[in-house]
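The next part holds the structures, each set out as C-alpha cells.
Derivation of every value follows stated rules applied to the coordinates shown; laboratory data play no part. Predicted model only: the values in this text are computed from it and were never measured. Cβ atoms are built from the backbone, for glycine too; each structure is taken alone.
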Structure I
Amino acid sequence: MITLAEQVLSHATQQPEGTPVSAKELLHLGKRAAVDQALSRLARRGALLRAGRGIYVLPVEGRFGIRAPSPAKIVEGLANQRGETIVSHGAAAANALGLTTQVPVRSVYLTSGRSRRLKLGAQTVELRHAPMWQLLLPGTFPGDVVRALAWLGPKKAANALQVLRAKLSASAITEMANSRARLPTWLAQQVSTLVTHG
C-alpha cells in the first residue's frame with residue numbers, strides 16, 4: 001500500500017520545476033492534518049524543501065548534486081497557483097534594461113499579495129506588496145520600463161527614458177501611454193514626453 005507521504009512526493013514530482021506544493025491542493029489524498037504531517041516529514045527527510053509557511057518545493061537534482069529550484073520558477077509557480085501578480089523589482093528591471101550597473105544582491109519581487117519571504121536553501125526570496133501601478137503590464141518590456149523608472153525616481157527618469165527611447169517600439173510606447181491614468185503624475189508626465197516626441 002502506498003503511504004500518504006509517497007503520494008505527496010509523487011504529486012510533487014509530476015509538477016514543473018519550482019511549482020509550490022501546499023496542503024490545500026493535496027486534500028484529495030487525505031485529511032488536512034495528515035497531509036500537513038506528510039509534508040513536514042518529507043521536508044525533514046530532505047525530499048521536499050520548506051520554502052515558507054505552508055509552501056514546499058521539490059529540490060532539483062543536477063550534475064553537481066541537489067539544489068533549490070530557481071527563484072524565478074518558484075515565483076512564477078506561486079503567481080499561477082495563488083492568482084497573484086508577481087513581477088521583478090524595479091532594481092532588477094533597471095539592471096536588465098542597462099540603466100544601472102548595480103546588480104541586485106537579493107532576489108526581490110513585487111506582488112499584489114502580502115509581503116513575505118521564501119527560504120530556498122541558503123537563498124532568501126523577498127516578495128514585497130506593491131501598489132497596483134507598479135504591477136502594470138506584467139511580463140512585458142513596457143512593464144519592466146515602468147518598474148525601472150519607478151525605482152529610479154523622478155530625478156533620473158527623464159535621462160533613463162532618453163536611453164530607452166531607441167529600444168521602445170511604437171506598440172510598447174502605446175501600451176505605456178494607455179496606462180498613464182494609473183501611474184503617478186510624475187511618471188505619467190514622463191511617459192507623455194515619449195508619446196509627443198516619440
Structure II
Amino acid sequence: MSDKSGSLYVIRHGRTEWNLIKKLQGQTDIPLDDEGIRMARKAHDLYMDVNFDRCFCSPLIRARQTAQLLLEGRDIPIEYDDRLKEINFGEYEGLEYMNLPEGHPVRSAFFDPAGYTPSGGGETITDVMGRTRDFLNEKVYPLLAKGCDVLVVGHGLMNSTIILNALKLPVSKLWDEGIENCVLKKLI
C-alpha cells in the first residue's frame with residue numbers, strides 16, 4: 001500500500017460538430033471534428049508530464065477518440081464504462097439548445113439543474129449523479145487509496161456530476177466548475 005493517496009483527474013472530450021452548432025448530444029454518438037482532434041492532440045502534449053496510472057472512459061466515440069489521442073504513446077490502460085456516458089436527454093437530443101424558447105423544459109438542465117425534468121426516455125441529473133457515485137465508489141476510490149492517479153475522460157454534464165460527488169456538492173452547483181473541452185481538472 002502506498003504512503004500517499006492518488007489523484008483524480010477529469011477531462012472532457014474534444015469538440016464535435018454538434019458542440020460547434022450548440023446541439024444537445026447526450027448519448028447520441030457523435031465523433032470529434034477536426035478541431036476536436038487538434039484539441040486532443042494539444043492536450044496530449046500539454047499533459048504529457050501528468051502521471052496517470054489508469055484511465056476510465058465513456059464508451060461514446062468522442063470520449064474514446066479523445067482518450068486514445070491524449071494517451072497516445074503512453075502505456076496507460078483505458079477501461080470503458082457505461083456509467084460514464086453523457087446524460088441521456090431522450091427526445092431533446094439533437095435540439096439546438098441556444099435557440100430554445102424561454103420555459104422549454106431542457107433549458108432548466110443548464111439554468112436550474114435541480115429542477116430539470118426529462119422527457120421522452122431521458123435521465124434526470126440525479127440519475128447521472130447516482131451512476132457516477134457508484135462508479136467512483138466501485139472503481140476510483142479503491143485505486144486512489146492505493147496511491148494510483150486516475151483519469152476520467154468523459155462529457156460536460158457527466159464530468160460535472162463526478163465533481164459534485166467527489167466534492168460532496170449539491171446538484172444546484174452542477175455548472176460552477178465549467179467543463180471546457182480538453183482542459184484537465186484535478187479533483188483530489
Structure III
Amino acid sequence: MDSAIVGKHLVSIFMKLAIAGLAVVTFLRGEYVWFIGSSFALFLTLVPTILERDYKMKLPILFDTAITISIFFHVIGSYHGFYKNVPFYDHFTHFVSAATVSLIGVTLLYDLAFHVRIVKLPPRGFGIFTVIFAMSMGVVWEFLEWGFDLMLGTALQQGLHDTMLDLLFDTIAGIIIGTFSTLKLRRGEPLAEQPLRGE
C-alpha cells in the first residue's frame with residue numbers, strides 16, 4: 001500500500017481513537033452532554049466507512065481523513081475551550097471544515113461529470129463551482145449558528161466582524177481547493193480514480 005495512503009489511514013485512526021477516548025473520559029466524569037456529543041462526533045467520522053460497507057460506495061480515503069480531521073478539531077477544541085482561549089481557532093476550524101466540504105463537493109461534481117456523465121464543465125468550471133459551493137455552505141452554517149443563538153440562547157456568533165472573518169476563511173479554503181482541482185484537471189489527472197458507487 002502507498003505510504004501516503006497508509007499515513008492518511010493512521011491519521012484518521014489516531015483521531016478517531018482520540019474522540020473515542022474523550023467519550024470515555026466524559027462518561028466517567030459524569031459529563032453526559034459531552035459524552036453524547038463526542039459519541040455522535042465519533043459516529044460521524046465512521047459515516048464514510050458505513051457508506052462503503054452498507055451501500056457499496058467507493059470513497060477516496062481522503063474523504064474519511066478530511067472528515068475525521070474536521071470533526072476532531074471541532075470536538076477537541078470545544079471541550080478544551082480552544083474556541084475561547086486560542087486566538088483564531090474558530091477561523092482555523094472554519095477553514096478546515098470549508099476545505100473538507102469543498103473537497104467533497106468537487107469530487108461529487110467530478111463523479112457526475114466523468115462517471116455518470118450528466119454534467120459538462122471545463123476545468124475552470126470546477127474551480128468556480130468549488131469556490132461558490134464553499135461560500136454557500138459557509139453562509140448556511142452562519143444561518144444555523146444565528147438560528148441556534150435565537151432559539152437556544154447560545155453565543156455561537158460573536159458579532160459581524162467574527163462572522164465576516166469566518167466567511168473569509170471559508171472562501172479562502174474554497175479558492176485553494178478549487179485552484180488545486182482546476183490545475184489537476186488541466187494536467188489530465190482525475191479527481192477520483194473510480195465511480196463513487198459500487199457495482
Of the structures I, II, III, the one that -13500 was derived from, the read-out being helix-only ellipticity at 222 nm (-39500 (n - 2.57) for each DSSP H run of 4 or more, over all residues; to 500): I
Which one of I, II, III has relative contact order in percent (Cα under 8 Å, 6 or more apart), as calculated from the coordinates, equal to 37? II
Value 9, 29, 36, 21, 6, 0, calculated as P(r) over Cα pairs in 10 Å bins from 0, in percent, assigned to which of I, II, III: III
For mean count of other Cβ atoms within 10 Å over residues 98-105, which of I, II, III scores largest? III
